[in-house]
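Since every read-out is calculated from the coordinates, none of them should be taken as a lab result. In this text the structure is predicted, and so the values were computed from the model without any measurement. Cβ atoms are built from the backbone, for glycine too; each structure is taken alone.
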Structure 1
Amino acid sequence: MTTRNYDLMKWIGFAVIIALIDQITKYLATANLVYGDPHALIPGINLTLFHNTGAAFSFLADQGGWQRWFFAILTTMVSLGLIVWLKFLSHEERATRIAICLILGGAIGNLFDRLTWGYVIDFIQLYYSSWYWPIFNVADASITIGAVLLIFAGSHFEKAA
């Protein structure tokens with residue numbers, strides 16, 4: 001195995017670990033929470049089991065089921081593109097690699113749900129007073145953090161190095 005391929009496998013391993021953490025937390029949520037019944041964790045955070053058949057913020061959740069396969073195919077294509085991108089990054093682009101792995105790990109976690117159950121398992125609910133953020137999961141958080149890091153990596157971190 002070449003050094004470049006070994007390095008790629010290391011980074012993909014990082015993404016797989018993120019997907020596994022996501023799946024473990026979803027298993028624990030499913031095993032311990034009652035669907036739709038909020039369980040207060042701390043003020044401002046509930047654990048509330050929810051099944052999302054759509055995409056972010058339940059986009060297209062009310063459709064007849066075609067969205068399951070659409071999002072599965074789209075996620076697979078984007079994930080393959082991220083792996084190719086990861087393969088061609090230089091060692092100095094560490095922040096970009098981390099960002100891509102966070103996005104890839106989250107995508108894999110949600111893809112597993114979509115293919116296995118037909119929906120994505122969400123359970124983290126943030127709120128303030130009577131304002132509630134849409135329920136999400138570890139994969140969603142990972143994708144969001146990765147996207148923000150990717151924006152900053154392109155504009156700040158790696159140019160300073």
Structure 2
Amino acid sequence: MQEKLEIGKIVNTFGIKGEVKVYPYTDDINQFKKIKKVYINNEEKEIESVKFHKNNVILKIKGIDNMTEAENLRNTVIEANRSNKKLPENTYYIADLIDLDVYTDENNFLGKVKDIYNTGANDIYSIETPEGKEILLPAIKDVIKQIDIENKKIIVHILKGLI
């Protein structure tokens with residue numbers, strides 16, 4: 001498992017004091033309140049303050065004190081150490097699901113998880129078949145039957161008409 005996880009991307013500056021606007025890669029942006037340190041370009045940085053504006057996170061990062069310094073971070077991905085906090089049951093980090101093998105409940109290999117899209121109602125798993133085609137599966141209980149991170153395997157049930 002990765003030690004650091006991508007938590008967002010700096011998309012713009014905010015104000016003139018070096019704050020940055022971050023597009024969060026999480027369902028719960030309040031998690032940013034718990035983060036004390038982040039990694040920007042593999043360099044550890046301390047978070048001075050966290051605010052929220054619309055659906056974005058506004059961070060004040062120690063050492064970034066003006067708009068020019070903040071502008072230089074635009075389009076940079078922010079990482080944080082994997083939390084010691086245990087995720088709720090049946091909840092996973094996207095990074096842990098990417099590249100897992102996907103099998104049907106009849107033990108047929110479908111492919112590997114290549115991406116996950118958040119649609120609001122439920123996530124969509126993008127599976128790349130050995131032939132290079134894409135299969136989109138909704139992350140619902142009727143379809144995703146088992147996720148086994150340790151064995152890098154997902155078991156799915158293909159509903160009639162799904163693929």
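Computed quantities for the displayed model
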quantity: Comparison of 1, 2 by distance in nm of label points 7 Å out along Cα→Cβ at positions 92 and 148 - largest value held by; calculated: 1
quantity: Structure (1, 2) behind the derived value 57, 30, 26 of Cα extents along the principal axes in Å, for residues 44-139 alone; calculated: 2
quantity: For 1.00 (FRET efficiency 1/(1 + (r/R0)^6) of positions 68 and 124 (r between Cβ atoms, R0 = 41 Å, to 0.05), calculated) the corresponding structure among 1, 2; calculated: 1
quantity: helix-only ellipticity at 222 nm (-39500 (n - 2.57) for each DSSP H run of 4 or more, over all residues; to 500) from the coordinates reads -1000; which among 1, 2; calculated: 2
quantity: Structure responsible for 30, with relative contact order in percent (Cα under 8 Å, 6 or more apart) calculated and labels 1, 2 on offer; calculated: 1
